[in-house]
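**Student:** Please find the structures below.
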Structure P
Amino acid sequence: MPKVGCCQRGMLLMILAGNDLLEEVREQFARQKNKFPRRGALDYPKVIDGWIGSLEAFLLPYVTAGANAADGIGHLTMHDTEHVGRVRQVAANLVSQSDSIDLTPFELTLLLIAVYLHDIGNVLGRSGHERQIHQVLTLAGTPLTIDTIEYATAKQIAGVHGGIVAGSKDTISTLPERTAVSGENVRPRLLAAILRLADELADDPARANRVQLAAETLPPGSVVYHVVAAGLHSQMPDVATREITLKFTFSDPGLFKKKLGKGTGKVHLLDEIFARSMKVFEEARYCSRFMRPYLEFERVKVDIMIHDDQLLPLHDIVYTIAEHGYGDHRSSIYDMAPELLAYKGNGKLTAAYLKKLIAAAQEARG
């Protein structure tokens, strides 16, 4: 059972304690319907549960294929039922780790709805998918039968998980900090930041098409994305230490000795991991701006384990991305993680240097 109490503003203080978002909404609805609009006249858990079932049957299984067909430029990592479930799990984890976050039952309801809305627009193509949510629900015949303003609010929260508004990536700022929805107080920016960070941390091996990856039949421009997803087995936020840990494991050292397809070009896997971890850091810092004082992240710790073909450790790369010095903006991974600049007391860790380190380790092993 969740811990429940009252905060200074008289709102419900809720700690999920690892519970699922839908289960928490269901428990809160059963215990105190008066915390929902119209004192619980609408059975929100029942309506949302049925709607999720419709999405999982008629829409979510086709999002990835739809995006690939619409864009025609590659093979998107999976945006299916499992990915949405992972976002739902990470969002619950983030909320459960805060001792002071005070999401009301209705805010949790909107967050859950936004989780399921955020990526469905991809079925019509990735470009501007954040603005295609309503169109897709209408075309798929899977409308959500709640009040229009409530649905519109959840859609707005889902619609700022990425993209650009008026030429700026600062999409969350377009939402109000606080607003009233169906007579209930709601904080759209806080909910949007939780969703956006959960989505960023929801990459895992399940998003990679392992069969096509192993068979080398993926479109060339998609290869590196699936390789990174297949190797990224853990993304763990720790609210107490304000740190996010990324753990990669690769059992083919040859992946680091060649360039892999990305878009219309090719990149080294190490450079792509550097870029991926920098993006996690930037997203974490950005979302923290809207989650304070309940949630804030200052560092991203990265661990890249490279095994040989017998699954024995060959080389382990560990670095931490954080702000240094006065705090002026830096865009280089070597500025943000200085240990990479003089790696193991030698030179800068580059793809070429790593290739030499792997070769030396393989030679020493015989």
Structure Q
Amino acid sequence: MQAIFVGSTGGHPGQTLATWALITKLKERGLKVGFLKPYGLIRGEAPTPSGSSCDPDVQLMREAFGFEESDEALCPITASENLLAEMVKESGGSLMERIRIAFDEVSQEKDAVVIMGAKEIFFDGGLSELPDSTLVREFNASVLLVDRYQKDHMTLFSLLSLNSFLEGRVKSVILNHVPPEKLDHVEGKIIPFLQEKGLQSLVAVPEDEILAAQTVYSIAEVAGGKILCCAEKDGNLVTTVTIGSKLLEGPLSIFKQVYNKIVLIGLNAGPQGKRQISGIVLTGGKPPGEILLRVAREQSIPLILTAADTFQVMEKLEKGNPPMGRRDEFRVHQFLKLIAQHSAGDRWVEALL
């Protein structure tokens, strides 16, 4: 049985997405896969929207892959933010024993166990007695590092120093969020240089509109709104939001009369090259008239109604970074597609086994 540790160099590089993609590829190979997130964090004291008091990543992987183990086995150490200070008083030995018990359970009759680390492998995620490096060594895990590419020297320092610190256990690296104009440079110079230094499997994933997109459904959640019509279109992708009305043409021009609104602009361009409208958020809490609802239904445009005002919603959308959910599977498909386009097959997976 092979333990695989998914570590992050910090800065929100796409660790959850990479974990989801990795498990998908392992299962495609016919492997029996277990999952473990040793320590998790719940926002506040309340359970997740699904009713389960567990880390959002754990809930996501359970829904995506049907893991049947208990929350305690999948994530043995969990605390809300306001209880974290109390949790770290527990000794490292006690914490490790709980993690070992959980690992033994999730690894039964498995070919591989994917262990998802803290937000930043350099530090300990708040558990001062138990950094990620200790877990990597404890389970003799091969490491998949996910790095948010920013500058050459930062990436080189992070990856080389970590591989040295982890005694060569970094077997695969995903350089994520590479600007498209930098992709040739990264693939032509940075990756070969790192390979010469002992990191053999590296893939670069460019910044991409689909990976960055939200859905009408997720925007409704962030805005605290309700979808009034065309709920079947709540999976429409949204790449841009605006309070302008330039794209409201034809039958949708009637919405120009509505001042408290936010237009959700989609990915695909229409016949004239203009971006299509994925939905409209009506702010201020005033329900729309029947004529607006009728036009929205005829044009298959979801309407979201929220009590918040326009600027409050815009602020939420700009700051909001909701955790990935089951409906974000489109990101996984796009992520794997981009990897396949810019790497030699599934070498990044093979290197971990």
Structure R
Amino acid sequence: MKMFELLDHYDLMGDVKYVMPFGNGHINKTYLVATDQSKYVLQQINTYVFKKPKKVIDNIEKVTEQIRIASETAGKDIMRSALKVVHTKKDATHIKIKKEYWRLYVFIADARSYETVEDKRQMYEVGKAVGVFQKQLYNFPANKLHVTIPNFHNTPYRYQYFLKILQKDPRNRAFDAYNEVKFIKDRVGKMSILTDLLAKKQVPLRVTHNDTKLNNVMFDNVTDKAICMVDLDTVMPGTVLYDFGDAIRIGASTAAEDEPDLSKVSINLDYFREFTRGFLKHTNGILVPAEIDNLVNSAIVITLELSMRFLTDHINGDKYFGIKRPNHNLDRARTQMKMVSEMEANYDAMVKIVEEAKAEFDVR
């Protein structure tokens, strides 16, 4: 009966035909709601991850409104340029039933997302999407957004939490993860690169998506060009380097995020090049030199951070990231560690690619 109760809060266009599970997200429960006239996306917010769900939705409302203003100014379709939260009959942005929080979005029609990059042209489009997102929001005061997950990309803080969980070892899993723990500890010196840049105000505080993986970019079904970014739950104040680094972590990998065969995992420099080109072309004029100079470092730091987070969750009993098999988070951690090693080995080549893209688009 809960689904009927939820949907009764909304004035939907048409009669509901069916409801079905939707998407491949790790965090929230998501459903596609289809009527005879339209489609919607219904989500239950994971309150273990998002402890202040009202603030999450408030951030999304603020950011998407700004994107729609920017899109309208640029002559774009505002219904396809950003997510649209559907308000209830009482004009609320969400529904609370007992301790559960739910929200409804308008389904973005004639568009799709991808789980894996298919070619370098597509990677250019992802770079464009992340760049356009930053360009649309670069004048928005980031300090007006709520910090919904404190220290989300504070890598040194994440390291201290990792050490705390490692010490507790509640599932007795740390012994068999010795090599992975050593990998993290050996790179502690790299973890403060991005946080130090922010603390010293060498890079500006910006609105950041904080989860710029490929499947959070929507592509038009006909043109196959990127039209917008979705999954905005982690939108918060931060540095643009978070978004660049996280996109490379996933998009420039030759394998899935949880690939257990590490021989398949490496960095595709062509994909890195095309993402960087798309990103720098569409952020030209808004970035400061320290942001551009640390693009490669951001990819290493964010990938290292995610490897540490996956390993932390594995040791802690898989409380944060959903799993589909035993040791799933350990596989994810190992895959990210292999990517860190690949980036370290190709550091000079990646820096050269950034310099070439800067020259191509006259980025200063």
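**Student:** Given 8.6 as the derived value for mean projected area of the Cα convex hull in nm², for residues 156-235 alone, which of the supplied structures P, Q, R does it correspond to?
**Tutor:** That value comes from structure R.
**Student:** Right, here's the next one. Identify which of structures P, Q, R gives the largest calculated value of FRET efficiency 1/(1 + (r/R0)^6) of positions 20 and 332 (r between Cβ atoms, R0 = 30 Å, to 0.05).
**Tutor:** Q
Laboratory data are not the source of any read-out in this text; all were calculated from the coordinates shown. As the structure is a prediction and not an experimental result, all values here were calculated from the model. Cβ atoms are built from the backbone, for glycine too; each structure is taken alone.
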